[in-house]
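So, here come the structures, one by one.
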Structure 1
Amino acid sequence: MNLLPVAEAQDRLFGKAQHIASTETVPLAEADGRVLAEDLCARLTQPQFDASAMDGYALRQEDAPEPGAILKVIGTSAAGRAFGGSVGKGQAVRIFTGAPVPDGADSVLLQEDAEKLSDGTICSTFRVRPSQHVRPRGQDFALGEPVLPAGTVMDFSRLTVAAGMNYETLKVYRRPRVAILATGDELVAPGREPGPAQIVASNTFGIAALARGAGAEVLDLGIVPDDRAAITASVEHARTAGADVLVTLGGASVGDHDLVQATLVAAGMTLDFWRIAMRPGKPLMVGTLSDMHVLGLPGNPVSSLVCGLLFLEPLVRKLAGLPPSRREATALAAVALKPNEQRQDYVRARLTQSAAGEWLAEPFGKQDSSMMKTFARSDCLIVRPPHAPELPAGAPCPILLLRQV
């Protein structure tokens, strides 16, 4: 089987992915990052009354068109405690921000623009404009007004308006369920002492974090040995749990001890493709098992994480109804980059800024796919297309951001 170009592999995987249509209702406090499954229309009018935007005095604008107007203060209107009367000619009500503007008043004189006199009156020291410092009823939204359409991704500002519209719960699309299965006789869980020829399993935690960050619920199926029966049982567990995506870590190649692909095919998986023209991450497996996507990631930690960024994260976001992440950017090569071979290369690099404020991508010297430390210190991946010629220092190069810088 020929190596499949990265873009074609992505198109084939994402082309089969459909936004999950099932929904659930969650408390507003748990809706951050969720996708609305229905339009949100205002359940009340906001503000529900003409409200003062400032501390001052509510009055009739016609009584104080110019400085020097004398007005008698007849009461107070505060937030939560409205003035019960009406403002007449030559009268004013002391008012505070957010309080209802009394009947009869149409403007607010700022408190610093009013001089208190000894007889319970005030003298305006500044002209009052019509409707000055008054928030009219319904200025923000009106009862029944559609404010947030279905498909909106909830965030801090949208949660605030949903609460303001008097929503306690929201109907949202269900999160994709991602089951993660690590395989290999050589693996032990973190915290245990590795035996001879064993290593600590690390990939699960980074891949789970990627999946959760993309909007998924994660089911950790643990570590299973290189045993067909054990792998089959874990795959069945994923299916029973209703996983939308099964991610396997390691064992997807075709060596004597690589049993994942053959076991999955025997369980009914339709293999779409494997072996991608990329470095790191060539032994990537993609298929479907009934309606469950299967993504077999390489065992090397960096290969696994790079494939997770390129394939798992976008897949989960599409299933969740979320827009693609914005990792693509451009930087300047801090050093000359050698010509590339036939595979698309993803080079770990740190980002610095030049004196002119331009981003410079400087690759690490060692790029072995087992080196987790280098990945953790990287800010980005420099993308080198197949057969790319040498790139001189200072030339623009495409990058994938790994984190905010």
Structure 2
Amino acid sequence: MKHSFALRSLPLSTAALALSLFVGCGDSGEEGTENEGPLYAITTQLLVADPVESYVVVTAKAEQAASLSLDGAIKVSGRALGVGIPKSGSVYVVSDESATVTRYTLNSRGALEAAGTVSFSSQGVTSLGEYQANFQFVSETKAYFFDGATAQVVIWNPSAMTVTGSIPLDSLVIPNTIMAFSGAVVRTGGQILMPVGWRPVTGVNVTKRAGVVAINTATDAATFATDDRCGYTHDAALGLDGKVYVATEAYGAAVRRVVGQDAPEPCLLRYDPQTHTFDPSFYQSLDALVGGGTAGALIPGAQGTAYVRVLDESLAPVAEGTHPRTVASGTGWQWWELKLDTLKATRRSDFPSTSGSVFLFESQNQTLYTEFGAGAASTTLHVLGDSGKPTVTTQGLSFSFLQLR
């Protein structure tokens, strides 16, 4: 899930108008955040700004309806993310414009203060964008950064703010393609399982190859598995059988809808975290699982279940020449619940149709998912369950969310 959005192609006037509706509205300074209670850092990217800029907002309002203002937020150049260990009191802010990680910590007033930096430039890294899941925290003293551009995992110490090593991923490099890691990671049995997808450097398509990188967090040993039956398998969910189900994300499904049979069929594979192999006997068409249509994504739900997204073209028609990024991030994607043991899929009509590109965030009492507004103008969080009840809204695209306390 998880997507390098190319939304500058959307009508700027529409996006700018929608964006302006947020300015000066809603709650912002978060009076009372110095009191005890849950606090969150929501990092949002304003793609309609020129140049692009981001803001880190501290808020107590993640599980209730509210519109956040950017007044008093931390401004960051470029497309930023806020990552870290939940409830640790710190957030690590990065941007696609540099290789520097800046740590911010909560002070007694509930505000963030800069508290150190570390650069990954010594490892050849130039950008720290992409998705929140590219940063995986093992402990207060050990974390990983998965970098597709340099084909490596950077190992670093979030406490000392130092780089301590790297894990090469050269065997995953495919000439003339872009390697991108997932926004949906599975952690099980002392391993981090990171799905991998590829797309051509030029043209609109995805590469017909699936991949998973398994990192043993005790030894830093990496194991690789690939499969040539699927493409852009960026989504994953853990089944009751202990196997990991890996699926084509919404963008890959949108490419198939736009390009046709020149693109790989969106599909579901099964990966064994013990043997680090794909099951050669298991293959499911996502479209067939939902009775036809454009289907993509695999969003973890209640134990043993996941959600598949299905495009409803009566709500979101696909015009000739529409870019797949616009289709994937646009509204009109239905929710279907999939039982991973029986592979039975059921339409969840109680969930409103939303954007196909979805991130999951954990708040104090809820699992929240993102809905991106038209023209990259806003992000609204919804409760996963409870009929998709909307909660907080902020301007821009929020690809990262962290509970600070």
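A short reminder: the numbers here are calculations on the coordinates, not readings from a lab. Just so it is clear, the model here is predicted, and its values are computed rather than measured. Cβ atoms are built from the backbone, for glycine too; each structure is taken alone.
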From the coordinates of one of 1, 2, Rg/Rh (Cα atoms, Kirkwood Rh) came out at 1.21; that one is structure 1
When distance in nm of label points 7 Å out along Cα→Cβ at positions 74 and 322 is calculated for structures 1, 2, the one with the largest value is 1
With helix-only ellipticity at 222 nm (-39500 (n - 2.57) for each DSSP H run of 4 or more, over all residues; to 500) computed for every candidate in 1, 2, -2000 is reproduced by structure 2
